[in-house]
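Bear in mind these aren't lab numbers, they're just calculated from the coordinates by the rules spelled out. Everything quoted here is computed from the prediction, not taken from an experiment. Cβ atoms are built from the backbone, for glycine too; each structure is taken alone.
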Structure P
Amino acid sequence: MTPLQAVAQRSLCAGVGVILPTAGGNNPDVLAAVRLLAEQEPHSILILCGNARSRVAARAAQYKMVDCITYDLPAGKDGFLATNSLLAFCVLLARAYSAASGRRPDLPKHYRELLGERESSLRSTSAHAELRDLLHRGTLLVLHGPATASGAVDIESKFAEAALGNVQVCDYRQFAHGRHHWLAKRAAESAVLSLESQDEQTVASQTLALLPASVPAQRVRIPHRGWLANLAALTRGLYLVSAAGRCRGIDPGRPGVPSFGRKLYHSNAFRERSRNNGVTAWRARAVERKAAETLEQLTDDDRLTFWLGALGATLAHLSAARFGAIVFDYDGTLCSEDHRLGPLPSSIAQALSDLTAAGITIGIATGRGKSVRTRLREALPRKYWRQVVVGYYNGSQILSLNSNAVPDGSENVGEELMPVARALGADRLLAQGTLTLRPKQITLDLIRGMSLEALHEHVEAIANRVATHPVRVMRSGHSVDVVPASVSKLEVVAHIQKTARIADTDAVLRIGDRGRWPGNDAHLLASPYGLSVHEVSSDPETCWNLAPAGFRGSQATLWYLGHLKMTKQGLRFDLKGMTP
């Protein structure tokens with residue numbers, strides 16, 4: 001879809017990964033789309049840019065949830081139609097998806113092998129003559145199947161952008177269901193180009209055999225199937241566009257840009273979001289996260305008042321509280337999931353140091369073991385270690401960071417989890433995954449080609465079948481954990497409430513990223529003092545995400561901490577700064 005479609009159809013981007021390819025990374029639509037898509041908070045955003053010095057990289061850097069990969073194309077700067085970037089992006093994505101699914105991409109070493117014939121034959125005089133016969137007609141109908149759709153769409157796009165001719169695009173059955181009527185009325189001014197993969201040649205033959213004899217048709221056979229055929233059709237289409245340019249006397253890469261075209265290009269089609277019913281953008285985003293619906297939907301169903309009231313109550317609780325301690329989740333909250341095994345970000349390390357220097361007790365509730373201890377000791381000055389309490393393995397082992405004791409990382413799983421551990425270890429579907437056993441925790445890392453949701457569902461089904469003691473199956477951003485029902489990150493909160501000198505024992509702020517069940521922070525954040533930096537529960541009284549639109553993970557954590565002010569009674573939230 002186009003950037004305008006992606007931004008306008010907000011519900012389509014919810015919960016999905018968005019890939020935004022851009023050749024130069026400087027056009028106004030891409031720059032606006034990065035901001036607006038980030039504010040819609042899809043599952044992830046990846047930008048592929050063929051220009052290492054683009055403006056889009058700076059825009060993406062404003063949002064930690066956006067990954068931006070920039071590079072200069074080996075083929076050099078693109079022309080008007082960005083053909084080099086288009087092919088490069090398609091090849092990169094083919095390789096990436098193949099690797100993610102555990103399959104070999106089976107791409108040929110050279111694109112000429114992709115075409116199934118010599119490049120010279122595609123540029124030959126006879127090839128141009130055949131195409132010239134088609135171009136003499138006013139309209140070119142490009143027929144395609146599922147595996148050649150990208151080639152057909154790109155031909156239409158390039159013909160229009162370079163003013164090479166009028167093109168209509170449709171698949172074979174779409175043509176059969178009505179579009180054939182164009183030929184019934186305009187056969188004399190029409191021609192047909194058929195793009196056919198190996199799996200589409202039968203339907204193509206059936207279709208072409210029934211066309212009026214007066215309509216010239218040319219078949220382009222693609223010697224591949226599936227996504228490889230899509231890539232080959234796209235590549236073959238570039239040669240067709242080049243040949244059409246020669247026939248028309250137009251260079252498709254330099255067709256010229258009219259003055260009104262430049263004005264259109266630089267016009268702003270992405271306006272700021274309107275504020276319905278006087279609701280600020282910040283409040284609207286907080287409510288939309290919580291209700292899992294847009295503000296417009298809530299307004300239509302007369303539920304907006306309820307959610308705004310719930311938000312107001314949460315802000316009142318936070319405003320009245322004075323916090324003497326903060327309990328953080330680790331992965332996805334203090335660091336990104338992708339960099340969870342590395343050092344803490346320097347900005348987070350400084351923020352934690354500032355908190356401890358102010359006398360605030362810090363709790364860390366993590367599903368990991370001694371690796372977290374190592375990173376925390378690296379990040380914090382030794383003099384503050386005694387103010388840090390770490391609940392390892394989802395709170396099953398609680399130790400001071402200052403303690404010489406280390407969490408029990410032995411693989412001796414406890415009696416409560418033994419039947420589940422045996423069943424998971426024997427499961428053939430999980431054989432390719434990594435199963436880690438601890439006394440009170442079983443962890444399965446994400447398996448290539450299997451979604452985290454599917455992994456969780458499978459593990460939970462096994463646990464429900466074989467467990468002899470109550471257990472809970474939770475997930476983080478990269479794994480699924482099984483723990484005894486008695487194990488909880490709330491144990492870290494309880495420990496701090498008992499041992500730290502806090503005037504209000506309830507006023508322990510909790511910050512995590514997986515607040516929606518079965519997320520591993522669901523229990524931790526089920527409090528009026530629980531704030532999420534990503535997923536939220538549906539409970540109107542707990543687990544709100546109040547960060548600005550597009551902020552996620554450690555970026556949202558830093559935003560929360562930046563709005564805490566130190567008082568004699570403890571930390572308080574500065575609501576004036578939080579609620580624009």
Structure Q
Amino acid sequence: MKLITYTFTILSFGMLASCGSGSDTKKALADTTSNASFKAYEDRFIEQLWKENPEWATQVGFHPYDSLLTIPDAKSRASRLEFSKQQLDQLKSFDLHDLNLSQQTDYHLIQNYLESNVWSIEKERAYEWNPSAYNVSGTIAFMLAENYAPLHDRLHAIEQRMAKIPAYYEAAKGQIKNPALVLTDLAIQQNLGGLSVFETDLRDSLKKSNLPATEKAAIQTKADQAVKAIKGFVTYLKETSNPSPRSFRLGKELYDQKFKFDIQSGSTAAEIYDAARARKRYLHTEMHKISKQLWPKYFGKAVQPTDSLVLIRKMIDTLSVHHVKAADFQSAIEAQIPKLVEFVKKKDLLYIDDSKPLVVRKEPAYMAGVAGASISAPGPYDKGGNTYYNVGSLAGWTKEASESYLREYNHYILQILNIHEAIPGHYTQLVYANQSPSLIKSVLGNGAMIEGWAVYTEQMMLENGYGDNAPEMWLMWYKWHLRTVCNAILDYSVHVKNMSEKDAMHLLVDEAFQQQAEAAGKWKRVSVSSVQLTSYFTGYKEIYDLRKAVKKEEGAQFKLKAFNEKFLSFGNSPVKYIREMMLKK
């Protein structure tokens with residue numbers, strides 16, 4: 001009976017619509033025209049974007065410009081500025097309300113990207129004080145590693161790109177003024193690390209190729225010149241006088257603007273900072289409860305510390321001694337991935353495409369110095385390419401530093417790390433993102449949504465029974481989650497409130513229960529980056545708030561798998577726009 005009533009309602013509506021004035025038909029035609037016109041604009045925008053950014057084009061799998069290298073001088077900045085302002089003018093010709101929901105999000109993403117470009121060139125001016133922005137190793141390494149074209153074709157493109165490397169670094173020297181010392185050190189470290197791309201990886205590829213000896217020699221000559229240019233840049237950074245270095249701290253004005261552009265949140269940076277502090281207080285309360293519960297199991301009748309933070313630390317330290325050996329770190333990660341896939345499928349949390357490869361590898365040298373684990377996914381043009389799980393190596397570490405690191409990534413935390421980075425976190429989300437019909441969302445994806453999803457999945461997995469609801473696993477997840485929360489607190493405190501290294505280490509070690517090595521690494525990271533560390537908590541909070549809103553709206557009809565897959569179907573959109581689309585009546 002309900003089906004008949006429903007069908008009749010639809011038919012009645014259809015008849016009423018057909019009897020109305022022609023205005024509805026005209027509006028539908030106008031909407032279709034606007035959508036088609038905007039799609040044509042998006043295609044032109046993408047085409048111009050890659051001409052303006054050939055290295056970025058290579059990384060996302062668009063290869064017509066692989067032979068080009070942007071020389072980082074005033075001329076290229078002027079070109080990028082002109083491109084951004086012209087595109088903004090063209091964007092203004094569209095009425096946002098004439099576009100469909102997906103295109104409205106694309107509009108916002110394009111607008112944000114272009115306005116961010118203008119701001120970064122005219123206001124932030126990081127090209128003057130951040131020497132680590134100048135590094136060519138990554139794009140060459142990508143071209144060598146990815147089999148998107150025959151090796152000989154890739155080597156020819158690399159040869160042409162390498163030919164411009166000496167000019168690239170000469171131009172870079174001319175842009176740098178009073179650079180931040182820690183960013184200068186990072187530039188030195190990463191550029192030296194990248195030499196292996198030219199001195200080892202390229203040589204190996206030349207040996208494997210079937211190119212004539214004369215062509216191999218010509219390419220090797222270009223590589224030798226590139227190495228000389230990189231070493232010359234490093235020498236320049238080491239020897240150039242810098243009596244008045246810029247602080248690595250952004251300051252409130254630049255920070256607030258960068259947060260607005262990079263995070264695209266519905267909240268301000270200060271609001272996220274306040275929310276993170278409140279979350280930290282909640283986590284401490286929950287961790288204290290679990291630690292008191294576990295105390296008799298591990299310490300018998302020993303007297304519990306009266307200080308809640310001391311009690312929590314004691315329990316965490318006890319659990320953290322259970323970890324893999326340094327030599328087994330990467331293999332342990334590889335062994336855990338299939339188990340996570342099995343759990344997600346068993347609990348029917350979301351669909352996982354088994355045809356997409358995930359390759360666990362040692363973190364490349366040119367990426368070293370910032371994070372211990374990361375995902376490198378194929379771009380929207382290389383959908384069949386490898387997804388790499390980059391794992392930092394412990395080779396060369398002292399025994400004490402290695403033990404500290406392994407206690408941080410202990411038996412429990414290592415599983416959560418793999419949830420975050422791989423299944424069903426970054427790896428899974430990026431596979432979905434590359435299936436999005438919107439190229440704009442794949443190319444201009446929102447980092448807070450991407451990082452927030454990874455954090456959200458950690459909690460989702462535990463809520464659905466991962467780890468058998470063991471209090472030890474929950475305690476360690478709360479400890480891990482404190483990292484996300486304290487990332488936001490730390491970043492804002494350092495760049496806006498001038499937090500000292502001493503106070504930062506107190507926050508990370510005493511209040512977030514991190515090992516000394518992990519905390520030291522985080523201080524280094526916040527010293528060489530800004531705003532990005534807030535993306536984890538901001539995205540997580542907005543996704544979790546959205547799930548609560550959808551659950552309230554749908555009531556008993558709510559299905560977690562449906563929510564997860566619908567959320568991911570919108571691609572790498574800012575959560576505030578996904579919220580609008582998922583809650584739109």
Structure R
Amino acid sequence: MSSSSTIAYQAFSFRYRTLQNVNTMKFVSCLLATIVLLTSIAAATAADPKGYITAGAPSNPKVKAIWNKYHDYAESTRMMRDLAAAYPEFAKLESAGKTVGDREMWVLTVTNFAKGDASSRPGMWIDGAIHANEIQATEVVLYTAWYLLESRASNEVIEKLLDERVFFLMPMMSPDSRDAHFYEPNTTHSPRTGQRPKDDDGDGRVDEDGPDDLDGDGSITLMRVRDPRGNLKSDPEIPGRMIPVKPGEKGEFRIIGQEGLDDDGDGEVNEDGDGFYDPNRDWAWNWQPNHIQNGAHRYPYSILENRHIAEFITKYPNIVGGQSYHNAGGMILRGPGAKTDNFEPADIRIYDQLAERGGKVLPGYRYINIANDLYEVYGGEIDWLHQVRGLFVFSNELFTPFNFFRTTGHEGFFGSSETQHLFDKYLLLSEGFSPWKEIDHPQFGKVEVGGMRKNWLRQPPSFLLEEECHRNMAFTLYHADELPLVSITEVAMVDLGGGVKQITAVIENPKICPTHSAIDVRRKITRPDLVSLVGDKLEVHSALIADEPLFTSPREQERKPAEVKLDRIDGRGGVYVRWIISGGENLEVKVSSVKGGSDSKKVNP
């Protein structure tokens with residue numbers, strides 16, 4: 001190559017390498033800019049999501065939660081602690097006491113504490129799972145707490161509720177037995193009791209002969225024996241299901257009870273398991289002993305956990321609404337629990353108005369009276385809450401057989417055996433029943449063990465759980481919103497001459513619930529509502545009370561007229577108060593209701 005050619009080639013090579021370097025630098029610069037941009041977008045999205053927001057759910061919760069699963073005691077505790085830590089201005093976690101198993105009985109109080117403490121505004125008590133096997137009850141209460149806190153910043157309805165109301169949420173009323181249901185073999189119906197040892201069979205020993213998981217599937221299912229004179233046979237259409245034999249037909253099987261052995265050698269099987277006492281037959285209203293009310297313990301509040309709960313509720317006389325979650329059958333229940341008891345007609349009208357919304361948001365649920373439409377209950381919690389504390393309170397029996405195939409006309413609380421097996425086959429893909437398995441039983445010889453597992457029927461399966469939580473929460477929040485809320489809407493002053501003035505105030509309650517239930521008024525559970533006129537150099541001569549603005553039939557309060565006492569302020573109604581005064585500077589009207597809140601308004605000259 002000539003010298004001139006060499007120089008030309010070197011020049012070309014330099015320009016090519018330079019161009020390569022420039023292009024590389026441009027590429028790197030573009031790549032870095034793209035990374036920065038994407039990082040910024042991701043950060044912005046995380047802080048303030050602008051993507052597709054799903055309706056009916058918090059868009060960017062601080063506390064992540066999954067609502068298609070069930071949470072044990074530790075997980076539930078962790079969630080409540082996380083919520084209280086994430087929202088210290090709106091949530092306070094405390095224990096009402098310890099269980100016999102040394103677990104804390106958590107209450108999460110949710111409100112806008114900047115508006116006042118937990119006793120300053122109308123309160124709503126929400127509890128769940130007094131019967132620990134009714135496990136979705138805990139989930140509904142947890143979901144309610146989570147939804148209130150995570151939605152407040154973006155939902156005006158929730159924000160207003162937390163400004164005006166105080167929510168007291170106890171997800172686990174029987175936490176010892178909740179973990180027993182989760183981690184010990186049980187049926188879907190057990191344990192309904194607590195874990196305090198009890199001698200059920202009177203042999204001087206406690207809890208020594210409960211059910212036994214003979215096939216190791218984690219559930220207590222059924223035992224059957226082959227018997228040509230038995231009353232059951234296999235369903236030819238649905239494997240594993242047994243159906244009654246028809247008259248004249250030869251039988252195949254006979255059910256001999258739940259899985260179990262004669263653990264204590266007394267000739268009986270499963271006669272002394274954990275418990276048995278019923279925490280929802282222990283409350284201090286219309287209590288009856290065990291020979292009248294099965295499940296009653298020794299005396300009212302002989303169950304430690306209930307005593308803690310009652311003491312906590314009694315600390316807050318501002319609690320006016322209540323909701324207790326149970327399962328199952330799809331019912332919105334109100335008291336009374338016993339036919340010998342009764343509710344005031346005025347209170348029943350309030351219940352009826354509130355329950356009307358429940359019928360709309362909870363398809364398949366029925367609104368009924370416990371004593372007349374279900375069965376009698378003595379010493380039940382919601383009777384105590386209404387009759388002794390004056391609350392308007394419901395008990396929802398969660399999950400309805402309507403949800404199996406969205407059809408009506410089902411048998412009982414759980415639907416028919418055929419419906420259950422078809423739901424298991426079509427939607428649970430045969431996970432709901434343990435197949436029958438032959439084992440050698442030390443007392444009964446050859447038996448077969450199988451049947452329904454503990455993790456469904458009373459409680460919804462995963463894909464129906466969140467809907468159950470949300471719909472029930474929506475009904476409860478409506479109830480909370482319709483608790484009383486007093487306000488002074490008008491104050492007018494008229495100069496009557498001679499230094500005498502007339503001041504008239506209008507006090508209203510726009511909600512369905514009155515400031516006192518009728519039973520509260522009759523039993524004087526809560527002090528009267530107070531409407532006061534205060535000021536400097538004030539002399540109050542008289543006070544009149546009326547239900548209409550013309551004062552055509554007024555009632556006079558002669559004693560201490562500056563502080564008018566009202567038995568109650570009706571829902572969707574109001575009251576008119578008129579004072580005749582002399583003097584007075586810096587005048588102000590104040591209303592104070594333990595269960596209805598408070599308000600004040602200055603008197604303009």
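Quick look at the numbers
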| quantity | calculated |
| --- | --- |
| Among P, Q, R, which structure scores highest (criterion: Kirkwood radius over Cα pairs in Å) | R |
| Structure responsible for -9000, with helix-only ellipticity at 222 nm (-39500 (n - 2.57) for each DSSP H run of 4 or more, over all residues; to 500) calculated and labels P, Q, R on offer | R |
| If mean count of other Cβ atoms within 10 Å over residues 228-235 is computed and equals 17.8, the structure in P, Q, R | Q |
